[in-house]
Structure I
Amino acid sequence: MAMQNIEKLREIIDREIEQMELASRRPNELYLPVDYVLSNGGKRLRPVLSLLACELFSGNLASAIKPAAAIEVFHNFTLLHDDIMDKADIRRCRPTVHKKWNENTAILSGDAMMVLSYKLIAAAEREILPVLLGVFNRTALEVCEGQQMDMNFETMPVVSEEMYLEMIRLKTSVLIAAALEIGAVCGGAAQKDASLMYQSGLNLGMAFQIQDDLLDLYGDQEKFGKKPGGDVLLNKKTFLLVSAFEKANEQTTMRINELMEKENDPDIKVMEFKKIFDELGIRSLAESRAESFFNKALEKLHATSPASSRKSELMELIKTLMARKS
């Protein structure tokens, strides 16, 4: 029943996005790329978490639908602009917006998505709107801070694990945390419970990103939607690479630097990095760290005041995410 309800919540978000009627808006050149991005589905993880958080504290979902949709639109806006910065060709098994149209169109359509997300959050109930805007504004700025840190890492020879974890906290985790906090506020949660939901989401987001780093290299291309090893080919400072630098001896460090600096056949480069990560036990280290964050997410959820029976769907979703392959 739990997963059936999660599917129903996804449908609620899909309907809300459909009601925006983006494909019929003018000018087409602005809105068609927005429709292209938002109609491509995805898991709708963040808005579903938001609706589940609302359900946890209240039976009334109506107050959370538009704020949850706002989170989804904002999330997809960040992906659209990330793809431009990363020069990514594929997103969810389809050409990215800047590849299908062009870079200028992608930038402007992304800007429109951010405005549309604020329009949705502004439609929240008047009593809770100031709180929701506070969370949304803080989170939007933190996501930008995280993206800038990620870009800064590109020119840094070495990044510490502490720096990396702070970057993913800002770039990825805070939006998942905000989704849970906003849903809880919409459901009438007390401030302490809303804060615990935020902390649960923060840990969930950390686990989710480390898992993403793993899947980028070890995931199935068909399920993950991207060719494995994209981060390696871009020399991105992922949890895997950061941990490898921290664990490597002088000789292995030289091998890593050589692979990053030289022009190599992409398949060979990916294979060589896999070898190095295997030698250093990086995959199991990342899996262990992700599991630790997942467990902290469950602990914070356990600590909220609703009865345990009401938390079963959120618990099940988190456990499903722990075992995801895409």
Structure II
Amino acid sequence: MGRLKVRGPVAGVLAALAILLAAAPGLRAARPRVVLARDDAAGRLTVLIDGREALVFRYGPDLDLVHYGPLRSPSGRNMLIEKAEPYPHHRSFWFADTVRLPDGERDLSFYNALYSGVRTMSGGYAPPFRERVRLVSFPRLEASKARAEIEAALVWESDGRPVLEERRRLAVHGLGHGEYLLDLEWTLTAVREDVTFVSDDVHYAWPFLRLDPAWNGEHGGTIASDSGATGEKATNMKPALWIDYSNTIEGRTEGLAVFQFPDGAVHRWLTREYGTFGPRRPDDRSGKPFTLKKGESIGQRAGVLVHSGDAASGRVRERYDRYVKGGFR
């Protein structure tokens, strides 16, 4: 029997249908669905992409610092660690600093807020914490199609006394195939009195991410910067536009990159083979004291790309360019 030949308008319709069907998987991957699930009792705001946990915002009353974690790779692996020895004050993905008030008799270390808690019989720390960064409210929670936006009002307080107020906006962009971009903007304001930042150029999180050991350089992971430099020695305290950390686990290569949004200043980065990395503030406000007068603010913007592949195959450079040009808005 010969092959049936279809011509005319019917053939055009069938051809168009075939193209749509062939493209359907790609269309689904390009427009994932982002959903927010809030659980105040547990102190967790979960970002779900296509029904899978991608990121959790942790804000429970038992915490010294609000923070993010888990943060899932495209294959679903948690890329961060909640607490790690010998630095249990690290908090997966967090913001913190050390400041001094005009009448203060001591420095207020939110970076080491964990140790301001009550020592437990097991050797850990529990609330109440003298220094604490806590959630006040979520002024905005929205999710639609492939994007979600989380606005958080936070307070940095010592012995219940507000020291700094923070507004933090997190936009989540689903990119398909389990990849996603986090776009963060944060502003800290000295609303009640002058606040002097006294941290050195290492011990503050602006922000910091602490990788699970499986991902770090000591277990085969690779640190790479936009300059082409790799490894801690070549990237630590060096200027960069972005830093990527990737590794191959069970045959699958995945990674995450942190993007510094350009603000006209040079930003150095802290990198560690054991898995901590993050941008510094500009040199005039990093590693030396500076004061926010009452009513003044300081802020920054950064992106976090969770991707398949390494820095090259994950198209980190291309996606950074798209990010700074507003291509993910």
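Comparing mean count of other Cβ atoms within 10 Å over residues 153-160 across structures I, II, which is largest?
II
If relative contact order in percent (Cα under 8 Å, 6 or more apart) computes to 19, which of I, II did it come from?
I
Quick check: 49, 44, 41 is what I get for Cα extents along the principal axes in Å, for residues 105-288 alone, calculated from one of I, II. Which structure matches?
II
Which structure, out of I, II, was Cα extents along the principal axes in Å derived from, given a value of 60, 49, 33?
I
Quick check: -23500 is what I get for helix-only ellipticity at 222 nm (-39500 (n - 2.57) for each DSSP H run of 4 or more, over all residues; to 500), calculated from one of I, II. Which structure matches?
The read-out was computed on structure I.
Quick note: the coordinates plus some simple rules give every number you see, no bench work behind them. Not measured: the values here are computed from a predicted model. Cβ atoms are built from the backbone, for glycine too; each structure is taken alone.
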